[in-house]
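For reference, the structures are reproduced in the following blocks.
What follows is calculated from the coordinates using simple rules that are stated; it is not laboratory data. Since we're looking at a predicted model, the values are computed, not measured. Cβ atoms are built from the backbone, for glycine too; each structure is taken alone.
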Structure I
Amino acid sequence: MRMSRNFIIALGVFLILGVSAVWSAFSSPAAITFVTDTVKRGSFEQTIDVTGEVQSAKELTLAFGTTGTVFDLTVDVGDHVKAGQVLTELNAVELASALVQAREGVAQAQAELDIKNAGISDEEEAAQRAGVAVAEAQVNAAAIDYANALLEESVGNTADAATVAQSQSDYDQVAAHNEETTEQAAEDLTSALTTGLISIRTGLEKADQVLGVESTLLNDEYEDYVGVIDSTTISDARDAYIEAADSRDRAEDAVLILSTSSSSADVLTTYGLLDLAFDQVLETLLYTSRVLDNSVSQSGTFTNEDLVGLKSSIATQRATVAGDFAALVSAKQTYDTVIREADNRYDDATNALALAKAKQDAGDASRSSAVARTNAARLVQEASLVQAQAKLAQVLAKPRSVDVAGLEASVARAQAEYDGAMARYRQARIVAPIDGVVANVAFDIGEQVSMGEDMITLIADSTAYEIILDVPESDVAKIALGQEATITFDAFGDRTVFTGSVYSIDPAQKVIEGVVFYETKVLLNANQDLSLVKPGMSADVVILTGHRENALFVPSRTVLEKDGVSYVRVPKNDHEFAERTVRTGLRADGGMIEMVEGITEGETVIISVKTE
C-alpha cells in the first residue's frame, strides 16, 4: 500500500524534532548545585551511649589509666580510706610538665585575648606615633639620596661619554695617520725592491759574461781560458749562478705582482725572496772572481788586459750589488720602524679607547647600581612607613569580632589541651571512689605497672553500686578512667538521672556473637540518693568522652580525605569550588566535627555536589 505524501512529510518532521530533542538533552551542559552549610561556633560534646546492668560493688578493683612506675603509695592493706583520697600515683614528671605547659598555654592565650579586648595604652600609642614619625624622616632622607644618585648618574654619564668621544677621535686620527705612513713605507720598500731586482739581474748578467750559463755566446772568446788552473771553480760558480738565477726569477715574479693594494705580508714575502737572491748573487760573483783568479791570458785571443778588465768589472759589480743590498736592508729597516711605530700608536690609541669605554661602563654600572640601590632603599623606607602607619591604625582600631573570635578559639584550644593534659595526669593517680578498706595492694613503690592492671582492691564500707558495660571496640579507645557518666534506669524513666564515673576498663577482649567488646565498669556516685537502686536493674549509661567550649565545627560529611590529608570544599562561584586543607579535632555528637585550623567562622563549606 502506498503512503500518502502528507503522511511522509509529517513522519519526517516528527523524526527531526525527536532527534533534535535527544541531541539537546545530551549536548546541553548539566546544571550543578551545591548543598552547603556554614562553619559555626559553639559548645558540643562527644559521648558514648551504652546499656548495662547494676550490681552491688562490695569489692572494687582500681587500676591506673596509663603505664608507669609506682612513685608514691599512701595506703596499705587494712587501711580505711575516704572517697576522694589519693591512694597511689605513678612517676608522672613528664605528664606534670605537660600539664604545667598546657596551663601556661591557657594563661598566655587568655592574656592575648585580654590585651586585644583592652586595646592600646597611651604609652604604646605614643610609641607607635613616634615610629611613624621616624619612618617619615627615613623616607625623606632616602628620597634625597635617590635624587642625588640620579644627578650623579646624569653628570657622570655625560663626562664619561665626552671622554670616550675624544678617545674615539684620537683613535680615528691614529688609524688614518698609520694608514698613510704604512702605505708610504710600503711604497718606498716596493721601490727599493724594484731597484734591488735590477741590481740582482745586472749582477748575474756580469757573472754570466764570464760563466756563459744563460748566454753561452758571451764568453766564447775566452771560455777555454777561464778557470783552467782549477776547474772546480768554474763548476762551483756555475752551480751558484743557477741557484741565484732561480731565486732571481722567483723574486722577479713576486715584484711584478706588487701593487698599492698589496698587503704588508706580500711585501715582506717579496723582500725575503730578494734577500735570498742578493745573497746568492753575491756568492755567485764571489765564485766568478775565483774563476778569474784561476784563469790564464793568451796573447791575441784573451789578453792579460782582458782578464784584468773582467776582474775589475766583477769586483765593481760585487761592490755595486752589495751597496744595493745594503740600501734594500736599510729600506726594510725603515719600513719595520714605520710599522712598529704605527703599531705602537695603534696599541696606545686602542688601549686609551678601551680604557675610556671600560671606565664609562664601570661608571655607568656603578652609578646605575647607586640609583637602583638608593631607589630600593627609598621603596623599602616607603614600605616601612606604610607598615608603621598601618600598625598605628591597627592598634588604634577597635578589635574586630573575627580577631576576637580567633583569640577566643585559641583560648578554647589551649583549654582543651589543658583538659587533655589534666586527664592524662589524672590517669597516673588512683583516687578512692568510695569509703572503704584496702583489701589488697598489688604493686609496691618502684615497680612497673601496665595500664588497666589491677593495683588496689577496696571493700566498700556501705552499699555501693556499679554498672557493668560491654563497650564495642570502635568506642573503647575514647574511654578513660575517671570520665563522667549520666545514668538513667528503665525502672524510673528518663527524667530521673543519676551520675557516676568510669573506674575500670578491662584490657582483655570479650567476644559476643563474633563481636569484640571490652568490659567497663561505671561506679554510681555515693553523694546521691541510691535507696531505690537495686542490683539487676537495666541502665542506660551515657559517658562523656569529650567536651569543647566556643569551638568551630561543621558537619562531618563536609570533611573529606585524600592521601591522609583532610580537606573541605569551599565554593568559588555557582559551579566551581576550591579544596581547602584543614586540621580536625573532636568528633562530636550529632554528626559534627571540630575545626582546629584551615577555616574560619561563617565560611561556607560544601556537603555534596548535585548534577541536574
Structure II
Amino acid sequence: MLLAPGLAAAQTLEILGPGAGPVPPDGFAIALLERGPDRALVPLKAPQVTADGADVRPSPASPPLAAFLVVPRPGAKEIRIHAQDAGAQAEARFPVGPPGARVELSLEPAAPVKGRDKEAVLRVRVRNADGAPDTSGSPPVLRANVGTLGAVEPVGPGEFKARYVLPETRYPEVAVIAALDPWPHPQSIHGTFGRLLVPLATAFDLSGKTEPEAQYSVEIAGKKYGPVEAGADGRFRIPVIAPPGYKTGKGVAVDQAGNHRTNEVDLRLPPTDQLSCVLNPARLPADGVSRSRVLCAVCDVFGQPVPNAHVQLTASRGAVSAPRAVEGGMLEWIYTAPRKLSAEPDVLTALFKQGSAVSKDELKVEVVQGPAAKASVVAAEDYVHLGGKLPVEIAVEDALERPRSGAVLEVHATVGTVSAPVEKGQGKWTAVWTAPKEGSGTAEISARAYGPAGAAPARIATWIRDGHLFVGVTDLAGLPLSRQPLLVGDRQLVTGDDGSADVGTPVPGKLELSHQQWPGLRLTAYVLDGAKAVYPASAPVGEAVAKKVVELFPPVPVNVRIKVEGRSVTYWVEDPEGAVLSGRDVRVSLSSGSRSSGTTAEGRTTFKLEGAGPVTVSVADAATWVTAVAEVGP
C-alpha cells in the first residue's frame, strides 16, 4: 500500500487499511481519521471516499473514525482510493490478489498402467504470472474421480506432492484430478486452480477362442498384440494393454493353411467416469450467506478435454449459482450455505452426460453452527443466605439466538465457590454456588462461554481489554482456534485454548499481524487514541459473557422455599446446604380464601388455592420461625 495523507488547514487525513501484500477480491475494510496540528484525533466533518476499480460502501461509524467496505470489481488488479474531508485529502493504492496465476500438475510416472503400477506421485506447482513460485497461499485442495490421493506435503517454495494410489478396478478409465490453491487462507473461495487428465490403461490377459492351433493377434487403439498360437481346442490368451475409451479391438486369426479371418473383439469394459469436482471450503457456517467455490473438470472417454461441456450441479439444501466457464476448460459454481442447521452435511451432486454415458460426482459440505455469542445466568433466587447454596442455570446462544451446546464454560463468583458446570443439552448448563459463611452486601456470579473449537484459520481479530491488546484466530464460522502460530510485529505468539493471545500493553501506531503457517492470512492493526482503541476492532473471538448479582443475607438455620404455578403452591424446608428437610412443623397462612388439603412427596407439599382473586401465602418453619411469603395472582 502506498499512503499519501493530504494537508489542509494544518490538519491531516489518513487512510487506514491493509498493509503489505494484495487484498482479497471479495472486499476489504478501510477507515478514515483526521488529526489536528498536535496530532490528536479530531472529528471528521463530511468524509467522502471514491475508488478506481472498486465499489465503496459505508460501514457502521466508529467515531472518530469513518469506516468503509471496498469491494473490487471483477478483473481489477489494483484499487486506487481517493478520500477527502473539508479540504484535506488522502490517497492509497492496494493490489488485488490472489498473487498465484496457475497451478501445474504432473504425475510420475506420467502414464501409469493398471495391473503393472500400483501408485504414482502427484506433483503440484503453484506459479505467479512471471513463473516464479507462489508462496502466499495454502496447500492445494486436491480431488480425484478415481483412485486415492494421500496427504499433501510441501517439498519446496510453491511446490507440493501427494501420493496417488491407482484404483483397484481392473478396467481402463480416466483419472480426472482437480486442484484448487486457496488464498489468502485455507477456507477461502479465492485462489488458483488446475486439472490433470490421466488416461489409465490396463494390462490384462485377453482370452478367447478361435480355430485350433491358429496364430491369433489383436489390435487395440492402433497397437498390435501377439500373435500367439491357439491350443488344440482353439483357446488363446494374449497379454494386452487397453487404454480407456476403446470398447472393441480387431482380432486376426491365421490358420495352418494361411487363411486370414478378422473379427471384432468385445473388450467387455464398463463406461468411463469423465468427471471430477473439487470444493473449498467444505465447512461453512449455517448463516445463509457464506460461500464455497466448486470447480469441475471433465474429459471424453479417451481422456481428452471436452470444450463447452454441460455439467449440472445441484444441492440438497443450499443454493448453487449458474455455471461459469473458467480457464483450463473447467467449470465454476458458487455454493451458498443454508441458514437452517442440520445434523447431516449438504450433498452437492454433479452430473455430466456425453452420449449414453453419464458421469456423477458427489461433494459434501458440513454446515456448522457459529460460536457462543450470548449468555445468561439465571439463579433460583436473587438472594442467598451466608453459608447457603444457590443453584444457577447458564444458557448460551449463537449470534442467531439458537441454543449453542458444546462450548467451553467457565463460571466464577466474587466470593464463595462455584461447582463445575454440568452441560444439560440445548445450550444449558447448571452449577451450584456456595456462598461464604461471612460477609455482607452483594456477590457477582459471572459466566464466560467460548467455542467450540474451529476447523481451519480464516480470520485474525484484535481487541483491547483491561488495558491489553489481544489477538485471536477463528475459522470461517467464527469458531476460535487454539495453538495457532502468529507473527505480531517481530514477536511470535501462539493462541491459547480460547483462540486468543495477549500481546500486552498496546503501543500507538501500526502493527502487522500474520499467520506463520498461512502467510496470506494477514491483518494490519492501528492502535489509536493513546492506546485505548484499535482498528479494526473486534469483540473477543467466539466468546459470550454474562453476570448475575445476588444479595447476601444473614445466615439462617433453615430456608423456607415456595414455588407457585398458577393456583398451585408447593413449599418445603431446606437446610443451609440446600438439602430438603422432611417432617418439619410448618405453618401456612393465607390472606384470603382457602386451600385444598394437599399432598406431600419427598419433603415437598403441594396444595391448590380455592376461590378467586389474589392471595398472599405465608409459610413459616415453627421451630425457627423462618418465614417465606409469595403472592399468587387471580
Worksheet entry | Structure responsible for 3.8, with distance in nm of label points 7 Å out along Cα→Cβ at positions 92 and 156 calculated and labels I, II on offer | II
Worksheet item: Looking at structures I, II, which one was distance in nm of label points 7 Å out along Cα→Cβ at positions 212 and 580 calculated from, given that it came out as 12.4?
Response: I
Practice prompt. Can you spot which of I, II the value 23.8 was calculated from, given it is mean count of other Cβ atoms within 10 Å over residues 188-195?
Written response: II
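I, II: which one has distance in nm of label points 7 Å out along Cα→Cβ at positions 204 and 500, as calculated, at 6.2?
The structure behind it is II.
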Discussion item. With P(r) over Cα pairs in 10 Å bins from 0, in percent coming out at 3, 12, 16, 17, 14, 12, 10, 8, 5, 2, 1, 0, 0, pick the structure among I, II it was computed from.
Written reply: II
Practice prompt. For the read-out volume of the Cα convex hull per residue in Å³, for residues 252-307 alone, a value of 100 was computed from one structure; give its label from I, II.
Written response: I
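Among the shown structures I, II, from which was the value 33.6, 119 of Rg and Dmax of the Cα atoms in Å, for residues 180-451 alone calculated? Could the numbers behind the result be given before it?
Details: I: 54.5, 175; II: 33.6, 119.
Of the structures listed, the value fits II.
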Worksheet item: To which of I, II does the computed value -19000 (helix-only ellipticity at 222 nm (-39500 (n - 2.57) for each DSSP H run of 4 or more, over all residues; to 500)) belong?
Response: I
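Compute relative contact order in percent (Cα under 8 Å, 6 or more apart) for each of I, II and report the one that scores greatest.
I
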